[in-house]
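Heads up, there are several structures right after this.
Rule-based calculations on the coordinates, nothing more; no lab input. Because the structure is predicted, anything quoted here is derived from the model rather than measured. Cβ atoms are built from the backbone, for glycine too; each structure is taken alone.
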Structure I
Amino acid sequence: MLHIYYGNGKGKTTASVGLAIRAAGAGMKVAFLQFLKNGTSSEISILKALENITVICCEECRKFTFAMNDLEKAEVTHRHNEMLKTVSDLLSENAVQLVVLDEFIGAYNKKLIDTELADAFIENDLVKGEIVMTGRDPSDKLIKYADYLTEMTAVKHPFDKGITARKGIEY
């Protein structure tokens, strides 16, 4: 089944981390992949310490996409493709039962992943396990495939008052 947590509000990654912990606690094998993130978010250290959870991040993603040059975008795209191939193999081998693709929707929308590869994953691998995708603005195709569709809407946020992201809360 496909779970999509999307929207402009806080909580997409937080919800996916919670589900990963719940699944691991139930004895499921989990793959937690972060697209567009280099592995420095605070949740990564604890997820890596948990039995049954494999964490894969995009170390090549060292800045926001709008600040990347073409070479950096190509490196990130290559890494994202490798990540998706790895998790596809893990699903095919039944080595994981839950896959979290954090910020996958953003990577897909910004073409920082091979869209043909991603489309094949969506069409072929969703039946192999529980898949979670997070990000903003899922395509109609993703919405069609979703079994769970949860929108996180920002009603009020400290950023609106000029308060920047805080370690342990927003990252």
Structure II
Amino acid sequence: MTKQTLYGFLAEFSTPGDLLQAAEKVRDAGYQKFDCHTPFPVHGLDDAMGMPRTKLGYVIGLFALLGAIGGFWLQAWTSTVGYPMVIAGKPYFSWQAFIIVTFGLMVLAGAFSALFGMFHFNRLPRLHHPLFNSENFKRATDDGFFISIEAQDTRFNPAETRTFLTKIGAKNVEAISSE
């Protein structure tokens, strides 16, 4: 027999507009650990939730720059120090010929950092989430608009949070266990 603990509440809303207004009210009420779930992107939802801009772009830019520098340095060192050879009268350091590989390694490093950075920032892979225990949540990929508030939030109080979600227009509030 497993002990069930409360993961949080899942509140369903009728329209994307209702969800957007509810997200602003949840943010203004001081909740930090909440998320919105929709079947399609809703313009302005990130701002309504108070989400900061992602740092992924900076990570990609840094690794792309490091890839370009590493590729250029490898070719420069190889042609001037490691294996200096005069081919067809060209100088040892013929930087124009290095641009193609430099660009290729910049794109490669940027692509890998985008992939692994996305995994890191999204906390993936997560093979199971407590929200998957809800029958109502299956509609989040079809026609449902949901807000989930985690019990780990410092502002979370089971009775008050359920009342708050109902007051801001949720048509269904469900307690989710973390099994």
Comparison of I, II - label where mean count of other Cβ atoms within 10 Å over residues 6-13 is highest = II
Re log10 I(q)/I(0) by the Debye sum over Cα atoms at q = 0.12, 0.16 Å⁻¹: value -0.52, -0.95 computed from one entry in I, II; matching entry is structure I
For relative contact order in percent (Cα under 8 Å, 6 or more apart), which of I, II scores largest?
-> II
